[in-house]
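Structures follow.
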Structure I
Amino acid sequence: MHEWSPEQVAQAAGGRLVAPAPHAEGPARAVIDSRAAGPGDLFVGLVGEHVDGGRFAAQALAGGAWGVLVAPEHTDAVRCAMRGAVIAAEDPLAALQRLATAWRRALGCPVVGITGSVGKTSTKDILAAMLAQHLRTVANRENLNTEIGLPMTVLEAPADTEALVLEMGMRGPGQIGELTAIAEPDVGLITAVAPVHLELMGSIEAIAAAKAELVAGLRPGGTAIVPAGEPLLEAHRRDDVTTVTFGPGGDVDELPEGLEVVVTGVGGWGRISAHMRRNALAALAAARALGVEPDGLLDVALSSLRGQRIELPGDIVVVNDCYNANPMSMRAALDDLAASASGRRVAVLGDMLELGPDEARFHAEIGAHARAAGVDVVVAVGPRAAHFADGYGDVIALPDAQAAAAAVPPLLQPGDTVLLKASRGVGLEVVARALEGA
């Protein structure tokens, strides 16, 4: 947005320029935390459940922000006292989103939208690395994939951006459609459909329909990329959109010989796991849809808590995959543990949340899968995780992550490989910190 004038920024946001900026150029990015606002930043005062961010507009300007975008009732308090642009908008969030769409159109580069029940962040990371070999690429940092984070990502993109990769998160129906309307993607990628948010959505079919809002929002002539053999997405295909499948039996079912994908973690880099290879196939399909053929050594820096391998003294390896969990991703992680461990296989597994009335069965099935995969020790963290024992047998049952942080380090032996995986609400990363400090 730096190339835009303050008047253009206000117009694109659907707001009114109440006080002009002291200079002619526009902002470089948008921020929603007044403490992070500095030179070149547009502070957007969002109205939250408990706090109205517009109250901190003066603080943002005092920190040197380019300007502020706030509800009209906050403009009088800041336009006379501080230097900087003041843009008034009745709904600052909607204005942020409109501004992002306008900037996406001004960039004119291809946009890939990515959603799915599992693997969307890792797929985003891999695709961004693939595209960056040939194009100036911008992607969400970590998991800035919401109705706030996605437009902020778009607005961070410099004017010479040649590709945008936008992860889209979902908490309920209609949200992927909302994000698709903001991003206007040329390519829509659905990584998987799995029993995530069942408690909210009610059925796996409803989850598939919510993810397929990305396909529904593609322009005619766009490209939809979906898992091969996924029957739940069949009803959502479109005749005016090119559909490409990935995975076994799909249009993209293997990585080319000249491409070697490695992942960078806390402890260095290593091979990609089986489920990460599937994500790489999805990313490859999207890269090809943009005319990019990645090759050579592709070093992918994964977002935090998503499968990083941490090497500890005594040849102990910790697989820190505790950002989130559901039955599909749990199985994949346990399979990778079975394939990669040279010593004992230790699985520290926490609650899988939002699975609805069948949560006990889902946990028992994961316990049975751990037993079949040859896991030597299962540490179950949380009340739901106790049901892992129904399928596995004897587990070490602990009430919460803090208890696990105290109990797990003394359990380990030289040569162990330790998987940490749970839903985000469990906070299992404290176990990784305890192990690194042991």
Structure II
Amino acid sequence: MSALAAPLAHAPAVPIDGLPPGPNLPASLQTLALSTRQRPFLERARRRYGSMFTVNVIGLGRSVIVSDPELIKQTFRADPTVLHAGTASPLRELLGDHSLLGIDEQQHMEQRKLLLPPFKGQRMRQYEPMIAQIAAQEIDRWPEDVEFDAARPMQRITLRAILRAVFGAEGERLQTLEELIPQWTAIGARVSLAPELRRNLGPWAPWPRFLKLRERIDEVLDELIAVAQADPEIEKRADVLALMVQARHEDGSPMSSAELRDELVTMLVAGHETTANTLSWALERLRRHPRVLGRLVEEVDEGGKALREATIREVQRARPVIAFSGRFARKPFELGGYRLPVGTRLLLAACLTHYDPALFPHPDRFDPDRFLDALPDTYAWIPFGGGIRRCIGASFAHMEMDVVLRTLLERVKLLPTNAPNEPWAFRGVVWAPAHGGQTAVRRRVREPRPEMAVAA
């Protein structure tokens, strides 16, 4: 148990009806603090109020922050009829009524069952050569010995990877989506937590532009769906859309075009910006930790991957791009000595749990070795959420980050820096390096491995 969090130290013997105490600053100041100085604000509140406290945030209202793994476990494992995650999500209106992130209970479980098979086992390994090729093509264009913003090239890599591996997009449709989606996601980040912007305030206002772009994206998706449905050899296709088209509901009916479109854009939103920004943070961290970087280079030259995988997990711990997993009480819910009323929003705080020294010793130290011989605890390390709502693309995202980092380490030398750590910047949905993960590289000249020389 965390000495900082002490989750049940102040919990009453009999549950109290209502919300736990928390900062009494005006909502405007709390919102500002959360968007500019999130961790200091939340850690001060945790020291004062414990591992459950209430904040008041514009756009979300009064919300209960939860940071102890035991309480997080109880929340993740709660009855899905008691706690919802989709119907009250600010993303529901953006992604569509059929989005996995915007539905709950039986509808969610059935849809999740249809979508999980493409993200398991052997199929993941089929995507590795494609992603390595995409990463290599991008990395080979990088300038040498000058600093540049890593976020944009990482976004191009992750966008193309999803469009090809998940959407099965190629040629003109691929190019069209690569033009439309960055515009759509940029506007979506602005309106996601600002309901007042989701109104028709004129043709140049954010919401009408967002809807117009979504309409154009849907037109391309309908074409991709029609091509997949008409493909006589669809069983041979490796993309996720091909499996989704073949999937059947419990009553034997196929997924509708609306379902397919909403789930495709959900996978895009959930896996594009998050993965790109985690990769940007990885470069930002590694440039400031040359010993770890040197070990990673040695490992990749030897054909290993254990340290690289541990590094990915440590980046996700130290720089979680999604700060909270959300739940919404549809019925009274007992947690940590309180009987939370209907309508309570719970925010499970990776941004606090990941920095608890009782869970992760020396949490401010970037130390991939902490995950070298042990996987992180399910309820202490939560970059992908948890329970029945855990991100279905977690394995895909981890594989993608592993392949991109491997390709990068093979092809270029990442140049260390003495620059201060990049600050955090809130981008509407994700937390990103404020300067985009400034990066500098130099081409590597590698001696062929002995087995490669023999083969040649």
Structure III
Amino acid sequence: MLARHEDPIVAIATPPGRGAVGIVRASGRDLDALVRAVCGRALAPRHATVLAFVDAGGATIDRGLAIRFPAPHSYTGEDVLELQAHGGPVVLQLLLARCLEAGRAIGLRLAEPGEFTERAFLNDKLDLAQAEAVADLIEASTEAAARSATRSLAGDFSNEVHRLRDELVTLRMLVEATLDFPEEEIDFLRKGDARGRLQRIVAQVDAVLGRARQGALLREGIRVVIAGQPNVGKSSLLNALAGAELAIVTPIPGTTRDKVSETIQIEGVPLHVVDTAGLRDAQDEVERIGIARTWSAIESADALLFLHDLTRHGDAAHAAGDAAIAGRLPASLSRGERVVHVFNKADAAPDAPAPAGALRVSALTGDGLEPLRRRLLELAGWHAHPEGLFIARTRHVDALRRTRDHLALATEQAASDDPALDLFAEELRLAQVTLGEITGEFTPDHLLGEIFSRFCIGK
């Protein structure tokens, strides 16, 4: 454990601003002196006590609730003191300063971002996947994401990983026993059912990987860019999808000069939709800057809604403009079939046909929006999971993919007529190590620092 984890820490645990209640939280090995200094008395374990929080001279800073959680039965596994005061920023800063003053003798310092949860992980109160779920629950942008984060925090995801680990450990024991006692000439692959065990583990990893991809999608969503020529209805479509007047809509070409972003949700999946400046040869310097930003947004898009004007579908100049845009689209979007051609203004051209594979919509009336939403979910790779989905991160998906790769190499060895059992055992070991990165069993310190630095202070 690093030296800094020996220090007692304190922080304001509620968001900045004013509220009915604000919380100052401290954690450390022995906080009895801090409790007596700030609360003026000892506290019964895990009982909320109404009292005055006092300064060094005995004057009252505020009155509120104080709760002491003795180690190891606390969130961090250390002694924890929680002070619930009135939620004014000045009051909380005074209370925080008083704690730092009273705790100077024991080395009390301000907590770093995520340090309370990091200590919970280091003290085996949470594994790493559960610790990350704490932040994911706080940051959840949809109800589905919040429910999935709650399941991960409760250990659903970790339990899946632990079951896979246990299966791998059992198989490794059989392999390595054969390596240790070659003179027994055991037909390991047949008598130990190694191939059958390995196939079952691979199937389980594939199932968890599929659910993890969906969980990562719930957490992160996809970035969808709306692009096209001026006056095709990009801002109107953003407003229609969002159900609010977010972007200014006028018949004047070039009204949108910069990106307008909004996060919407479809079946619980967050979609970060970006409305952009119309693409054309512009003379205005400000508009040219907006167009450059549009191309930058397109380059980083997960999906592109290429918007066309159905009322101008037969117009040669309009077709030439669309062709010029299509010629500049990133090949990665086109190859991945992540470009959706959408023909807007169907209300004004009810008889005009749209090309095969394109979608007809009316941003004005809402016609065609539901098929567009379904198409966006398909592009995201979303498959409805009625229950049991857990939140996941990109790093979890990556770890499961690498686990799957090691198991694929192990399968090649198992299928060989003359398998190299030492290589088989090594691939199983690497699969277990990679799997353990998810829950923190084999996680490097630099990764821990990166993960917890993204938490809010006081959590």
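Computed from the coordinates by the stated procedures, all read-outs in this text should not be read as laboratory data. Note that the structure is predicted; figures quoted are calculated from it, not measured. Cβ atoms are built from the backbone, for glycine too; each structure is taken alone.
Matching task: 1, 7, 16, 20, 21, 16, 11, 5, 2, 1, 0, 0 is the computed value of P(r) over Cα pairs in 5 Å bins from 0, in percent, for residues 102-317 alone. Pick the structure from I, II, III. It must be structure I, since only it matches.
Match the computed value 1.0 of distance in nm of label points 7 Å out along Cα→Cβ at positions 86 and 110 to one of the structures I, II, III, and report its label. Considering all the candidates, the number was obtained from II. Here the criterion is relative contact order in percent (Cα under 8 Å, 6 or more apart), and among I, II, III the highest value is seen for II. Taking distance in nm of label points 7 Å out along Cα→Cβ at positions 94 and 422 as the measure, the highest value among I, II, III is held by III.
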